[in-house]
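There are structures below to look over.
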Structure P
Amino acid sequence: MRYSSIEILMGAVVLVTAIFFLILGMQSIDKNQTDGYNISLIFGSSAGLKNGDDVKISGINVGKITKLDLDLADYNAKIYIKLNKEIKIPDDSQARITSSSLLGGNFLDIIPGSSETYLKPDDIIYDTTDAVSFTDLLGKVVFSKE
């Protein structure tokens, strides 16, 4: 079977393009892992959050969720996040899990407090609010007696 020079050239272009995107992806992964600092949060339920979901303050992305874990002492969800290094979070801040749309997709929303003392790397936010389930609310409305 013979290959034409155009087929060989097109194969080479596809291969070079794939290598370019692989290198670009690896550089962005390395950058995201080195910038910023880690904190964790304690929730009753992780409510559909997953690694890589956004962390926002006032609707602006300020970090990413890096790990979800179960605290075996009290069976709460422990969520680890990485915040951008220029973001300073007051130590009396609150956090909640919020839905980005009716079709799904959650993110972590941080409500900054008014303290002049800021969280340090590896600190924990305990003042958290679990997500409100749309199906639970719908069930309460449908099955309520009034």
Structure Q
Amino acid sequence: MDPAQVEFYFLYTDGAARGNPGPSGAGWVLCNPQEDEVLSGHQFLGHRTNNQAEYEAVIYGLEAIADCEIENIVIRADSQLMVRQLLGEYRVKNVDLKPLHAKALQLLSTFTQVKIEHIRREYNVPADRQANLALDLR
């Protein structure tokens, strides 16, 4: 297949912590290659830092779509730290983030092609809404 014809699904993720650390939630939204929302979800996480919540949002999102037979994925998140760590541009120094980083990379390794993109917060509203819903519904 021509690389220009490869279709990617888009997984928008966001973590929210009220207090840092504090009660936290994870949210994710999966969009098809035409950018239509096809699946979304949220998870209350308990007491976490914002960075932990960001990683857990990616993990829960990837786990939620594991059986969807998606080969190519673009992760879009507004956490520059997490994105750069997943891309290998930053080292993971925080001991609490290391296992979450490893788990996210393991899940990403199951896809044929992966892209990870940092997006501005205003382009991540649906995932942010899901993360906050997890907190509001707890």
Structure R
Amino acid sequence: MLLLSVSFYGQNPKKEKVKALKVAYLTNNLSLTATEAEKFWPIYNAYDEKQFELRHEKMKMLKERLDDEAVDNLSDKQALAMINQIESVEDDLYQNRKKFMTSLKAVLSPVKILKLKKAEDDFNKSLLRQYKNKGKRD
């Protein structure tokens, strides 16, 4: 199951490494039964891939257009269009998370869903801490 989850994530070695660490962390913290894991991982992987796509591909495109000089040269109409695009991506992120939670309710107990949320938050905090510490050593 772990190998399938990792291979699902694509060719980027850093992304794959983080994904493998995340899968191991979530697996360890959720104590999923075999039946739960079989149903959970396809749902989670689809959700996670969509979130990644929205955050990194669509938002990156918008952020690249937001450098200081470019922003200063935008008309109000252009700026409003970009704000609307950002709101749309943020709404897509929310809708994806909402759909994910609804799907999880059919697979996991409410307690395990809360444990998942906590485990995701803890993993992200840990990853951020490691990133900050790496910057201090360099």
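For the reader, a short list of remarks on this structure follows.
- Looking across P, Q, R, the calculation of distance in nm of label points 7 Å out along Cα→Cβ at positions 17 and 49 that yields 2.3 traces back to R.
- Kirkwood radius over Cα pairs in Å derived as 17.2 - corresponding label from P, Q, R: R
Each value in this text was obtained by applying a stated rule to the coordinates, not by laboratory testing. Quick caveat: nothing in here was measured; it's all calculated off a predicted structure. Cβ atoms are built from the backbone, for glycine too; each structure is taken alone.
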